[in-house]
Structure 1
Amino acid sequence: MSEKKEHYFITYLKSLVEKDDRGALASLRRGLGQPPGITPEMYRYVIPYLPENPPKWQEQSFYLIAALFASHPKSTNKGNLGNHLANARTEGNEQALERRFTALLSAHPDDLPDYLRQTISLLKSKEVPVNWSELLYNLQSWSHPKYGDVVRKKWAIGFWGYRSSEKEKPSENSEG
């Protein structure tokens, strides 16, 4: 799997953590639970990094990622949200995690911020890092008729696919 270059906005968000700019991160966290782009405290940290005249969905993805990142800045440059949730899987939480993940995959774009807030909160509690650049790229594709399905399928493969080499495939286990 080829790794995408880190998104410039994620590089900026990481610099806030490196500089220990707790005020900026607190301002960004104020966007949690709010519709993306309506929290004035976030404007000074997001607007300078938006493309000129972005479509609404693109602008909202920047605000959403900024708030989520500020709540859980632990990051990696590998994997996608499906992989991350698979890494959060433990004995006892498998069924609940699978239900949560299925709901996330089915989420309408308007409901996605709430599902992602819950998901990132879970990953934070399990200390699982997030590939923030990949998530930003994925969010920008979520509503696209073609690419949204590609994103959801990649997440599903990350979560359910290739769990273990110890597991036998059904065709190998059946008698013929």
Structure 2
Amino acid sequence: MTPDPLTSMAIEVSVVFDAPIDAVWALVSDVERMAGLGPEHVAAAWNTTGPATGARFTGVNRRGDFEWSVPCTVTACIPRARIEWRVGDLVAPSSIWSYELEENPDGGTIVVERFRHGPGFSYVRMSIDRAPHEANAIIESRCASLRTGMEATLAAARRLLAEDGAIAG
């Protein structure tokens, strides 16, 4: 059996926010407010009350002219520390996303955003199935776009907190 080239696909971006952890938590745990801050994840709506473990929401993503909706389930929610959700099926998700927060000893809040490809259906997996000889290039390209998107999302979140007055000028 050929190993799955996506099993190790993971991205992590870490940023220090010059804002108190409570303000950062209030933003990153609000999927509706975070939607639209990056280039791909454009909308979200809670299907149940969130954020809480077991809460569900629908995310809407867009790349170019292609738009798709995905069901998401919060699988970990520790206020002021961590929120994680699985996209699609809980057992075989297409991906797992999370934000982890920690108070920075020098002030502010350390935010780590993580993406991990799951074993379930994804458009990356579909692209590789169609062109297996291009798997490495497809994965590298998607990792680069995810990293760029995560960096843009966190930069926009920092700007939003500054606009809200959570970050001292």
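Each value in this text was obtained by applying a stated rule to the coordinates, not by laboratory testing. The shown structure was predicted, so the numbers you read here are calculated from the model rather than taken from an experiment. Cβ atoms are built from the backbone, for glycine too; each structure is taken alone.
If helix-only ellipticity at 222 nm (-39500 (n - 2.57) for each DSSP H run of 4 or more, over all residues; to 500) comes out at -17500 when worked out from the coordinates, which of 1, 2 was used? Checking each candidate, the match is 1.
Structures 1, 2 were shown, and distance in nm of label points 7 Å out along Cα→Cβ at positions 66 and 98 at 2.8 was computed from 2.
If distance in nm of label points 7 Å out along Cα→Cβ at positions 10 and 146 computes to 1.1, which of 1, 2 did it come from?
Details: 1: 2.4; 2: 1.1.
Corresponding structure: 2.
A value of 65, 34, 29 for Cα extents along the principal axes in Å, calculated from one of 1, 2, originates in structure 1.
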